[in-house]
Structure I
Amino acid sequence: MKNLFFSSVEHFRYERKFFIESLNENEMEALIFTHPAIFREIYHRRRVNNIYFDTFSHAHYFDNIDGADKRLKVRLRWYGNTFGEIKKPALEVKLKHNLHVGKLVYPITPFILDKNFSLEEIQKTFKEADLPEALKMYLAYLKFSLLNSYSRKYFLSADRNYRITVDIRMEVFKIFSSVNTFLSKETDRTNVILELKYNKAQDEHVDEITNFFPLRITRSSKYVDGITKLNV
């Protein structure tokens, strides 16, 4: 099934991630704005929200922990307020093969995230959605894993070849199959995550981008970190 999802992706990009403990948000942005590649901010800061799904044995989590060559994550993603009416959610299957990353994205019917939100409800939404049958079958075996939320800024190099996202103010919530109060959560208002994203053609020159930053590439995953913090 995993290989079927990989074969469905038309375009893979590179993604390098840096988990930053030594610099705050302002210091990180100062580095970005003084970079020789001349990064500028694009879009506007927005809140990114995700409900992650996993198997009952947490196969997605352990694939990441074990460093499997091919691994995937399944999530509902939306932007803006974390709770209440979710107007433009999308189901994403994120696929990673070493540093190569691709996504399958499908719009999903709006829903309300509150105490009445349930796995049964969202599974019904998936069954009624315009999704590939193989994906519907896979989703039927998944459960809620966690809910996370963070504030994101976007930057683009002058040649438009490299994109940086900076994530701060991360929150992670436990989410159950039904009856959720979302009171069980962990908050990280200190650490910063920087991600560098670019196409295959630009990999030859990526060291010119990364060498400017006094940072080390990390295998840090917001999903894995969230599971660890909540001890799900």
Structure II
Amino acid sequence: MTASTQAEDARVFKETRWPMAGAVLAAMFLTFLLPDDLRLGPSWALPAVEGVLLLALILGDPGRISHRSSLLRGLSIALVSSLVFNALWATGQLIASLVTGGPETNSASALLSAGAIVWVSNNIAFALLYWELDSGGAAARAHHLPEHPDLAFPQQLNPVVADPEWRPRFVDYLYLGFTNATAFSPTDVMPLTPWPKIAMAIQSVVSLAILGLVIARAVNVFA
């Protein structure tokens, strides 16, 4: 390795993969907790596929994320897509169950438990979606931030409040996902391009539907 290559490597911002991996494992665990009628296929099927994809990512770029590869990028997008699809499927099944009177709707505790699992699963899945797609993904962000990012964080809008080499980490996207789901609108992070605007709108509608319908039905059951 030449001196110039070493100097360039030292300047690369390397985000640790473990927070992202922990979120994926949490989402996989939540799949096992879902009632059977809200789950897509056998309880082990999707978590098994997601586990294989996660393992491939860890082996392909272990420790800290900095290796730019179209294969790894494709595997990461496939993993995130699986999690988002699974969360949206469970959301659709839960709403259908509330409308038609599924098994969860007869017990307030069962309904609130199922609603909480689906709501948290959606927030984790959308956080991973923002993390994966913003500015070309974590590996691309490690080398440089684009002049015109997809999402504008406060540290980018006002560089005085952060180190010049600041980069968004997974926890920043996790915070974005949960605040968007509770405020039903952007809070401190601004979507600048079409895809995050669409994704944040979908997440807000999903969150509003889950919270509104589940709480209303639970109050009915309690009454």
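Every number in this text was worked out from the coordinates using simple rules, so none of it is lab data. If you're wondering where the values come from, they're calculated on a predicted model, not measured in any experiment. Cβ atoms are built from the backbone, for glycine too; each structure is taken alone.
A compact table of results
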read-out: Which entry (I, II) yields the derived value -6000 for helix-only ellipticity at 222 nm (-39500 (n - 2.57) for each DSSP H run of 4 or more, over all residues; to 500); value: I
read-out: Structure responsible for 24, with relative contact order in percent (Cα under 8 Å, 6 or more apart) calculated and labels I, II on offer; value: II
read-out: For 21.2 (mean count of other Cβ atoms within 10 Å over residues 84-91, calculated) the corresponding structure among I, II; value: II
read-out: Structures I, II, by distance in nm of label points 7 Å out along Cα→Cβ at positions 20 and 36: label with the highest value; value: II
read-out: Label whose coordinates, when FRET efficiency 1/(1 + (r/R0)^6) of positions 140 and 204 (r between Cβ atoms, R0 = 30 Å, to 0.05) is calculated, return 0.10 (choices I, II); value: I
read-out: Among I, II, which structure scores highest (criterion: mean projected area of the Cα convex hull in nm²); value: II
read-out: Value 22, 11, 8, calculated as semi-axes √(5λ) of the Cα gyration tensor in Å, for residues 44-91 alone, assigned to which of I, II; value: II
read-out: Winner on FRET efficiency 1/(1 + (r/R0)^6) of positions 132 and 212 (r between Cβ atoms, R0 = 41 Å, to 0.05) once structures I, II are ranked, highest first; value: II
